[in-house]
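Nothing in this text is a laboratory measurement; each read-out follows from the coordinates by a stated rule. Computed from a predicted model, the values in this text were never measured in an experiment. Cβ atoms are built from the backbone, for glycine too; each structure is taken alone.
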Structure 1
Amino acid sequence: MPTNAGGVAPAGGADRLTQEALSHWYVRLLANGVSYQDASDVIPRVNSWRDWCSLWIERAALREAEAEEMARAGRRFSAAEAFVRAALAYHFAQFVYHEDIELKNKAQTKKVACHTRALPDLRPPGERVEIPFEGITLPGVLRFPPLAAGVNGGAPIVILVAGLDSTKEEFYTLETEIHLRGLATLAFDGPAQGERSNLPLRPDFEVVVSAVVDFLVADGRVNSGRIGALGISCGGYYAPRSHAADRRLAATVGVAGFYDLSECWSNLPALTRQGFAVSFGNLSEEEAGERAKEVSLRGVTGEVDRPLLIIHGSKDRLCPVADAHRIVEEAGAQAELVIYSEGVHVCNNIPFLWRPLAADWLAEKLA
């Protein structure tokens, strides 16, 4: 198993897809709040990728039962944290998993229920919101830390933009870094994400982010001149694209995004290509490869006139580091580039470096 899997191996007879998933995403589980205990206990029992979702659902149900017990005992804040742990286990049960859609949907539903249960007692508390978008709504979670709530002129806020098969619930540990700097956050599920996974992926995701900005501008608690964005992975493509299109975004961070999906298509893991094929509308892999040509920053981000920070890892095996250089070169003088030589995809192996940097940068630019 590749070294960036973190040292916890699946069962000796684990199939290729399980090996592939762990080689790319084991560190992502840990970075986003799954405990080492759960990872080291569940992963060795995965013999087949088909087993992945059910085994993680089983573990998530255990964590959910613990949360319920804490809630019955009146331990509100402990229960909230425990419900988040359960939600994360349910999330990674269904992450890039398409072998059994009914099972995936079960994990998705349970994830949302656990995370929503936690919101009132988180610190800062979370508020579920519905963002109008093209005749429907996009579900989101809005959180105001004490330093941001009640700020004269409205709170500065960061829109968190998820990637492929990522969802609003996965941002919990990242939100903590942002809240510490006095910035509010809004995480949401857009087309092909989480609760809106039934909608096809939008190459023009700037339309989605602009709808989110519209919602925030209408909220009297937010300062419309101090709205930023941060996107990861595919969201690292969505966020710079949105920054170029909507001048109301005062500062944006893109982490591990690609420049042109079609150019890195053949090097993507099989599970990621499958995920894109499903997100494009249940296409064949060949059809999805053609649609990937539409997902490009070519001619989009030229000469942006507001601060843009691009973060990437040199060891990223999904999105080549050359793409980060290309985005910054085309964006011009307002764009900054930070490359971590040891960083894998989304620098999930070094969240203690890139997350504080991104949060500090956004706090400075949105001051």
Structure 2
Amino acid sequence: MDTIILSIDDIRAIVQQVGLNELMDDLISRLTIAFQEYDEENTTIPVRDGFNYHEPHIGLIEWMPVMETGKAATIKIVGYHPTNPALRKLPTILSTISAYDTSSGHLIGLADATFLTALRTGAASAVASKLMASPDSQTVGLIGCGAQAVTQLHALTREFNIHSALAYDIDASVTNHFADRVDFLDVDVQATDLKTLVRAADIIVTATSVGIGHGPVFSDEETKPWLHINAVGADFPGKVEIPAAFLKKSFVCPDFLEQALKEGECQQLATGDIGPELVTVVQHAEQYTFVQQQLSVFDSTGWALEDQVALNMMLDYAEDLGLGKLVQLESISEDPHNPYHFVKAKTEAHQLTSADVIIESP
């Protein structure tokens, strides 16, 4: 049985042939449908778990699983290392993702998930924003202008008529070349200070690497009364980006409540101060239109269902475009009771091939 492997070359080819806008639109659509059709009785999504450490630098490696009963299990392994860009010229987040057949355990597919994680996080914020932000939103504020800010802004432009983006990062060089990284978007990007950004934005995205215990990343300033925030950066216990006072006067919607209480903005709240999960808002959208005219926060800690949808989308494109490499990774042989049989079978096949070679004398 073969496993399809999508390398970064395959994913690059998919992006080049399909287009970034088309991919983002497709993923936003697929996520919306997946949330609408989500059935918790037939889907198991545990809280992610993993290793948090401080040596040689602060970081984590964790796993995010999801299983559809009787179908497939998808597991993403993700590493978060905020020193990567400065010390190693690597993305803060590196990731791989795999899918398994639950009837046999067979590894169906394996792919890079660094790109997919950025893409699906942006798409999930677009789904949330479409339901909770003002439909007339035109200005996005970006607090943290690293890799995730690119896909966040891209996704929002697919759902809103965004004219301008106000950018702020504690690293001025990251802020200054953000406009170059999003030059494929028809958006006026301006570097600004935090107070101006918070007061002027219709939608804010916080996607920072703020240290544990060092948040929030902005003060509880005066804002537009309909401000919506996509809080993306909280992914550690003790790491938060949004002022508690702002959260307490806002409609707070987590993607995954149990996880958000552990390492999201919801760490700062009592359960009674937290609204429904995103899947509930999607499934009952007509009941939550009032949120578009008030303060709201999408507490995005990452939900494994989103990763499954993103991987399946890329596997679909790979099949349509004839991309990906089929490899037999697993030890499968004619005798399932003998773990050494695959070695013997290969040796016998080699001997048979050698015996069939006829060497002619000159």
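For this structure, a couple of remarks:
- Given 14.6 for mean count of other Cβ atoms within 10 Å over residues 87-94, calculated: source structure among 1, 2: 2
- With Rg/Rh (Cα atoms, Kirkwood Rh) derived as 1.06, matching label from 1, 2: 2
- Ranking 1, 2 by relative contact order in percent (Cα under 8 Å, 6 or more apart), the structure that comes out highest: 2
- Sorting 1, 2 by distance in nm of label points 7 Å out along Cα→Cβ at positions 31 and 199 from high to low puts 2 first, with the largest value.
- Structure (1, 2) behind the derived value -14000 of helix-only ellipticity at 222 nm (-39500 (n - 2.57) for each DSSP H run of 4 or more, over all residues; to 500): 1
- For volume of the Cα convex hull per residue in Å³, for residues 23-214 alone computed as 127, the structure of 1, 2 it came from: 1
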